[in-house]
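Novice: Right after this note come the structures.
Rule-based calculations on the coordinates, nothing more; no lab input. Just so we're clear, the structure is a prediction, and the values are computed from it rather than from any experiment. Cβ atoms are built from the backbone, for glycine too; each structure is taken alone.
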Structure P
Amino acid sequence: MNKTNRWIYAIAGVIVLLFAGLIYAWSVLSSPIAAEFTSWSKGALSLTFTLAMSFFCIGGLVAGLVADKVRERYIFIVSAVLFLIGFELVSMISSIGMLYLGFGVLAGLGAGCSYNAVMGSVTKWFPDKKGLISGILLMGFGIGAFIIGKVYAGLLGSFGWREEFKALGIIVFAVIFIGAFIVRKPTAEEQKAYAVEDKKSEKSTSEDFTTIEMVSKVSFWLYFVYAILLSAAALALIAQASGIVTETAPALAAGSIATIVGLISIFNGIGRVIFGGLYDKLGQKKTMLLNCGLFLVSVLINIVAINSVSLPLVVIGFIFFGLSYGGVTPTNSAYIMDFYGVKNYPVNFSIINLNLLLASFGGTLAGMIYDMQGTYLSIFMIMIGAIVLATICTLLIKRPAKGK
């Protein structure tokens, strides 16, 4: 079999995740909704995204649990239908409860199902490139919100937001539905053919751990805490990114602020590919330590930028920050496959992604701290503390062994 064939599944997976990642464009998608329903508070609207992230995790977990029982095609089809119904419902909302159900519950579940189905299927084609393929796939998921969000915002002048939601629902449905008939897992023979190059690697485990076995290992919990700390720190900065730009350049136009903040998303996508590839080359510990170091550099640059009121330094800091945050997600995938095997990867991967439920409070906490202190420096100091703790977790991680 021609080995280049596997890239067909990788490309299809990236396209599916590009559209499934639309839920991360909530800040852009919600702007015209907030303008129409002025009686809805920011907190009430923000709960929509919190629900979407929660049901994203639930959708991923459910997809992982049924991965060995049903073909991934059916998971994709369910995801496509959930998006279609969810976005159609949002286009007809008259109450915030309908918004919660349409976007928070249905679209969140749909995104989680697609995410897990793609990662659980396509990564198995690349046992020799666990990190790289994770980074490539997750780049699609990361930049999808930025690209489609820009298109959505640009078309608002020509179409109403309700019409755009209807159109998005149909488009996302079509893309994921078509992907259902392209993306698949490799057969045992196909997987062995691609694993030949990986046989001599000491970095790869030959053991498969069940989910119960995985969560009983200290190595899992150390990594879980690492992921929470870095993701929470990242979400804390993202939540305050616009304010940081405004503080260093008060006269800057809103469009320019959005572009600078958008650099985080762009370099987040680039960072996913870079760190995914680095995991394959450097291994788990060096990659995680490098990620912690880059996070620290990005925070220090932003501290200097705030103190010196330097917009160019903010831009540089955001670029470094995007790259470092991009390193967390592909490491999640590569780490789970590397340490706990391929057999139970879909379920195990969905479990590690539950760190997002706790990390999502990073943005809320950052907002509360800023309201109390009136300065971003306190937030940065807490971020440095989180990075130090994540570094300690990294140094303590040891490869697990069955029965120990």
Structure Q
Amino acid sequence: MRFGPVPFHHHIAMAIECYATSSRPTAGVEAQAVFDLHRRLDLRPSVTSFTSLMCAYARSDSDPADKVEKVFHQMVKQWKAGDDFAKPNLHVYTSLLSALLKSSNPRHFEKAQEYLLEMKEEGLKPDAHVYTTLMAAWSLRNCPEKAEVLFNQMEQDFRSGNSEAMPSFKAHSTRLIAWSKAGNPEMTSTALNDWIADVYSGVVKEKPDDRAFSALLQAWLRSDRPDAAQKAEMGLKQMYHIAETQGFDCRPNARSFTSVISAYAKLRDPNAAKRVVKLFLKLKLEAANHANDPKMQPTPVTYGEVIVALGRSGRGTKAEDFIFDLIKEMQAKPRQFWTECNVVESFFGSAKHAISSSDFRRKNVIMDELSRLDSIASPHNRNTYGSDTDWY
């Protein structure tokens, strides 16, 4: 079977797409040079050419919003001039929104919302990916209310017959993260319960796991409420119950325990220190029973939060002895113990501050031991970014 020659504008589109899928830092500029051949050869760019050029800018430019939007407006102008082959489709709008959401300019975020409405007015149905992309962007900018509005719109679209807007695992987890980061345990709990309800109704296949349930514990930790630690511990118990009775993979691990311990460590209360010690000993027992599971092993942050809690408790000799035991344990840890934690320096800073501010009689000795431990950890890890209790 013989085929006729491929139209030249198809070759241009393929060349632009090659730049769009490359990792070249100059991909946008080079794709634009190829795109300009349309004008020089008196050819009309296709939707594919426009979209690939937008993607090339989005991949290669750190802030591509204005350039991508300019290409989009050029496409719309061609379409409204009578070229139906240049009519923006769902993929075009998705590329546009992705570029706008990479911007550091809040104005582009508001524009993204406007383009979402424009999509609907043009008869296009946003899918779950479009909604989740917008939600994640607002979450990164600590605007959970905006993410919540989008999630509700997605659910409404789905109930109205848009099957592509069915809330996904990523949509639920993005919503959950947004509220957890904001320190709003009530809304985090609502998001988690809605996710579970969607699992049982068959909307979502993936069940929330230990990280999702730990997000609720972290929401309590971030809330700074007087009863946050007790509420977080109740959440820890709930994780055990749901894992045992409903078959969810949400059995608490070291990160879950550390979130609760951190909440208690914020309290300058001897009773809080008692709870911390009990939780830590329970975690160590769990770790021993699951020795081959790295997620169950206490991290430097776990140890550090225990030391902070004891330092703030005002307790005497027993607390000091327990801290010395913790330091000995850490001194015997392998190199991997330090290299897998991304906040070693903040661990030492918090622990030293708590001890130096304490009423311990042997605090100078403890400080010396912590400095010695610091010298062991220093060659292995000096990353001060992030939080070891963050799962996202």
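Novice: Can you spot which of P, Q the value 20.1 was calculated from, given it is Kirkwood radius over Cα pairs in Å, for residues 158-301 alone? Could the numbers behind the result be given before it?
Specialist: Details: P: 20.1; Q: 15.9.
The structure behind it is P.
Novice: Then there's this: Out of P, Q, which structure matches 24 when relative contact order in percent (Cα under 8 Å, 6 or more apart) is calculated?
Specialist: It was calculated from structure P.
Novice: For which of P, Q does distance in nm of label points 7 Å out along Cα→Cβ at positions 166 and 326, calculated from the coordinates, equal 3.7?
Specialist: P
Novice: Name the one structure among P, Q that helix-only ellipticity at 222 nm (-39500 (n - 2.57) for each DSSP H run of 4 or more, over all residues; to 500) of -25000 was derived from.
Specialist: Details: P: -25000; Q: -22000.
That value comes from structure P.
Novice: Let me ask you something else. If mean projected area of the Cα convex hull in nm² is calculated from each of P, Q, which structure is the one that comes out at 25.4? Intermediate values should be presented prior to the final figure.
Specialist: Details: P: 19.2; Q: 25.4.
Considering all the candidates, the number was obtained from Q.
Novice: Starting from the value 15.0: which structure in P, Q was mean count of other Cβ atoms within 10 Å over residues 94-101 calculated from? Show your work: numbers first, answer last.
Specialist: Details: P: 15.0; Q: 23.6.
Value 15.0 for mean count of other Cβ atoms within 10 Å over residues 94-101 corresponds to P out of P, Q.
Novice: Moving to a separate point now. Here distance in nm of label points 7 Å out along Cα→Cβ at positions 118 and 278 has been calculated and equals 2.3, so which of P, Q was it run on?
Specialist: Numbers: P: 2.3; Q: 5.9.
Value 2.3 for distance in nm of label points 7 Å out along Cα→Cβ at positions 118 and 278 corresponds to P out of P, Q.
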